Structure P
Amino acid sequence: MSKVKIGFNSLTVPEQIERARKIKNKLTGNPDCATPVPALTIVDGAIVALETAYNDSRGRDKNKVPAMKLRIKELLVMFSQLSAYVQEASGGNAEIIIGSGFDTAKPKTPHSNTAGQVTNVRLSDGSVSGKIRVDFDKADNAVIYVMLASPDPDFTKQEPKWITTKTHKEIGSFEPGTKMWVKVIALGREEAGTPSEPLFIIVR
């Protein structure tokens, strides 16, 4: 089922007026949306009121600007109501929505419950001796990150895990001069992602 997109927020005032008139004209005599709410006469009055307030605000009288902003809010509320009517009258039919002058909203892509793989891991010296700073790129659908460290690349002997919600963290209190391997795993809502490729650093 398609959803109505109002599409006014990113427009300038003249563009809002133009879009409002386009929708009003498309709805006039439209058999698929025969009884608009609010009525089109009321909608037309709000368009004219905004256009007048906008033209008045173009002069040097700054006191006219608040009145224009109020007319904008009134118009947006009215078209929010009108979009709700079109949504119901169309039954979610994209052709009817487009025929009303409104656009259809892009469908939202559901987030995966499984995190992506952490990439571009960088290891550097920590702020104090014995620590390692780990930086990496954000993984898709990640909720939290787990860092693992081991003196061997197979991670048969692991240090305690470190957890963060950010894309960087200082880990460990390692013996200086030790070669430590590090990998990062992103956890999703339900499933973990593929671990990053292990990297090593000599602890300073």
Structure Q
Amino acid sequence: MTENPLVEGIISDAKARASAMVEQARKDASAIESDGHRRADKERESQQKMFSLKLEQVRLKEESSVKSLERTAELKMLDVSFSKVMDRVSQKIEALVADPAFSDVIIDWIAEAAIGLYRSEAVVSYSAACPVTEAMLEKARAVVKEKSGLDVKLVLGTSDLRDAGVVLSSADGSVSYNNQLNVRMRRYQRDIRRIIQEEYARQNSR
């Protein structure tokens, strides 16, 4: 039975529209799928970058911790070395105190303190283990005169210092110059530390 041309046209148009809609739906689905893949790839790439970043942060943190531990160990080693050097120097100097020739060292220390104090009169305190005599004061006066031109009067003070060396004080006691062994050692601590650090660096650069 032949359909009415009008009906056939409507049916044909409906089929065409349906076909076009199906085709568009397929295209949209394909586009959505492609976009989904792109989003998934982008998300995966982002996750990988974040993971790599976290790994790098962990690595840097561990590296920093290792360096910190190494630096702490190095500082402890340098402190131990410094203490050993200071002990050896002190022991050697203390061993020399009993040597009569050490009096020449004390004379130089008296003269150095007198120049540093720079007063016309100074009282010289000393240790009983390392006594100072009038003869030593005379020699020290001569050294001061020769090196600075200062004509100083040196007077023997008390012998109650605990450490080898001398302490020179002004006549009124207002100022003093400490030239005891332990104080002199402290003056050279920075230089000794520097020498130890330089030697450590030299050995580790080989």
Structure R
Amino acid sequence: MEYRIIDTKGIRTLMPVPGSSSWYYACTDTDLYETQQLYQDHALPLQRLLFIYYPKGCICEPIPPEEGLCYGEPVCINDRLYILTVHFGNDRICILEADHDLQEMRLLHEMQCSSIADCYNLRLSGSPLTLYRQEAHLFELLWPEYSRFAIAPQESFDHRYNDSLLFTKWTEEPEYREETVIRNLQGEITEVLDGPLFILPDGQKWLMQ
């Protein structure tokens, strides 16, 4: 059997970067709420974020590991990589933008970690690039716009498309089914579709029924 050894520093989980067909990532832990709890309990191990380029298999670690520094799931939009970092020691949430080969990186947005309730479901989405968090009954759009509104407990944010926020809503009675709830940036429902909606990399929209 032929195989290649990819040195991911002991991180055994490899995930595709959403929006990219070439980049994968390996991270110690991208659950920012969990790492926040570990930091508060003084039990947070050093976190690492590695990017692996397919098909070459080359590895890049663009951000040196640092005590208290954690990472959310990266995304790729229009061949640009976006990295969400939270530094609990410095009380900073940062969004970094990198070119496709990770040779250049710039700070796109910065805010205080203490300005939000916690890091539960703190994530990036596109397109355009958006920072948000979601609780059981609440959705909070954090950047580039700010909005906060109630959602149904069965709703889960899926992605943003221009000025529309798409949520998947499920029900189990009388049988399990899903629908797509489309809201504007203020949280008002503008349309409900029967079935989950998928937007493909080339812009096609598939409604699954």
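Nothing in this text is a laboratory measurement; each read-out follows from the coordinates by a stated rule. Keep in mind the model is a prediction, meaning the values are calculated, not measured. Cβ atoms are built from the backbone, for glycine too; each structure is taken alone.
Some points to look at:
- Among P, Q, R, structure where Rg and Dmax of the Cα atoms in Å, for residues 12-91 alone as derived comes to 13.7, 47: P
- For distance in nm of label points 7 Å out along Cα→Cβ at positions 28 and 124 computed as 2.0, the structure of P, Q, R it came from: R
- For 2.6 (distance in nm of label points 7 Å out along Cα→Cβ at positions 44 and 156, calculated) the corresponding structure among P, Q, R: R
- Parent structure of the calculated result 1.08, given that Cα Rg over 2.2 N^0.38 Å is the read-out and P, Q, R the choices: R
- Each of P, Q, R could give helix-only ellipticity at 222 nm (-39500 (n - 2.57) for each DSSP H run of 4 or more, over all residues; to 500), but the derived value -11000 comes from P.
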